[in-house]
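What follows is a set of structures to go through.
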Structure I
Amino acid sequence: MRFILQFVVVVAVSAVGGQVAVGVQDQPWVSLVVGLVAAAAAAFVYGWIVRRTEKRDVTELDRSKATGGLALGTTIGLAMCAAVIVNIWFLGSFHVDGIGSVSGALGLLGFMAAAATTEELLYRGLLFRWVEKVTGTWLALLLSGVVFGASHLFNEDATIWGAIAIAIEAGFMLGACYAATRSLWVTIGLHFGWNFGLGGIASATVSGNGDSKGLLDTSLTGSDLVTGGAFGPEGSLYTITAGVVLTVIFLWLAARRGNIVPMRRKNSPRVAVQ
């Protein structure tokens, strides 16, 4: 019951913020401000409803760790994006034709901040966390990753392959990141860093959502297995490989830190995780 209430409240706030952000996408400066406000509002509401319904400190959104967590996650996300783009460029499939749109990049910064925040609150903060309490880390990772991938089937140029790729390289990786850090700030930063690097800087299609007008004027040519085709580089084998590598690293850190919650056996007490 608490999960349903939390889910409804966070989805409602995210939906309102998302609709407003989409409505001002053609106004970069407004989009920047609206996106950042929507992200902050979603985080505030998540903290409020979790604190109210679970009667605990919301340690996964500890405000004292926000700056460091966001910086760390964003750095990892940008580095992952750079590694993928450089590899695609090395094969001659990524072309930079000049400078794109600075204002477009700023607008995407706000939009990506809102999208990354709301999705992490829903998929890692709620879905992963609650499933983990009942089933343990491994099944929570599997379920939340598959649902996250499937949610991208509604995008403009969605494909089954793209949804599978998102589940592997992002759904599992971000769940593993949360298991390792127990911080939504890090997963939000990672999600944002990847999305902004891909759309806001490289001007590549993000998750099959059409063309992005970011900082660089670019184009992709060649095999869909390399470029990801219409779905964008998230459908590339390079991205899947990078996501799997990070997933393994995060799971190793989670195990080392004792953050892996074992599968709950029948009649055993539920494990309190945050």
Structure II
Amino acid sequence: MLLTAVSDVRVACEQDTPVVAMLRPRGGPAQWVLGQRYELAPWVPAREYVDTYGNLCQRFVVPRGEMRILVTSEAEVAEQAAVDVHASFTPVDRLPDDALMYMLQSRYCPSDSMEDQAREIVKGCAPGYAQAARICQWIHGKLEYRYGVSDASTCARQTLADGAGVCRDFAHVGVALSRALHLPARFVVGYLYRLDPMDMHAWYEVFVGDRWYTFDPTQDKPRGGRIVVAYGRDATDVAFLSSYAPLEVTQMKVTVEASAAQPVPEAEPA
């Protein structure tokens, strides 16, 4: 399916402020980016680099006062999320090199202290996709989606203790429990078509069999229609805007719309 996502961000600061933004998705196995437009008002010089996780990061300085960052992305994505209940556990020695970093505990995902709970949740499941799916279903049934419970310091263990959180927190719990079973798991941020209320969204992916599979415990079933903006170990790695002086986000408006694919023009006769 063809999706167009628009992020309209407005910021304000009292002094020139260096920032790193992460708002531009890149093409890959999960999606094909057909077009993009990145606007800064007022315009300032900017440059882009690729971080450790393969994400596109934009560097610029927000001038004193107000700035608008408007990013439009058009991407072809899967209409249905891939599901394979028979995908097996991948032994650590056979994992791709770039999956190994997603086996380690991280700031918001203390997986080293959650193994007993993870094994209790997946009792009776075959190693692999079945375990990952059980964890996702368990989180969906166990946690309440509620604003105001968590903050920037809340980790997966605290979310479980609180029994509530938002998409970021649900994803941290899923990542931590998966890693506790030696299932590589990575945190994902991006856009989900028909998310209600619409905003940037967080979920996670687990590597089983020979590929990454999407899991989103805020939803009652697997859903496609996702544009991935960034991957990381947890939310630390994928902030949509990192500032290096005081900066206020005064508006964050997101829209995601589906559109019909443009027909391919017929070749002119020779």
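Nothing in this text is a laboratory measurement; each read-out follows from the coordinates by a stated rule. This one's a predicted model, so the numbers in the text were calculated from it and none came from an experiment. Cβ atoms are built from the backbone, for glycine too; each structure is taken alone.
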> A value of -4500 was derived for helix-only ellipticity at 222 nm (-39500 (n - 2.57) for each DSSP H run of 4 or more, over all residues; to 500); which structure in I, II was it taken from?
Replying inline: II
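Given 29 as the derived value for relative contact order in percent (Cα under 8 Å, 6 or more apart), which of the supplied structures I, II does it correspond to? Can you show the working numbers first?
Working: I: 25; II: 29.
Computed on structure II.
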> From I, II, which structure was FRET efficiency 1/(1 + (r/R0)^6) of positions 129 and 217 (r between Cβ atoms, R0 = 30 Å, to 0.05) = 1.00 calculated on?
Replying inline: II
> For which of I, II does FRET efficiency 1/(1 + (r/R0)^6) of positions 1 and 201 (r between Cβ atoms, R0 = 41 Å, to 0.05), calculated from the coordinates, equal 1.00?
Replying inline: II
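Ranked by distance in nm of label points 7 Å out along Cα→Cβ at positions 121 and 169, which of I, II sits at the highest value?
On the way: I: 2.7; II: 1.5.
Ranking I, II on distance in nm of label points 7 Å out along Cα→Cβ at positions 121 and 169, first place is I.
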> Here distance in nm of label points 7 Å out along Cα→Cβ at positions 193 and 249 has been calculated and equals 2.5, so which of I, II was it run on?
Replying inline: II
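Distance in nm of label points 7 Å out along Cα→Cβ at positions 41 and 257 was computed and gave 3.1; which structure, I, II, did it come from?
Going label by label, the one that fits is I.
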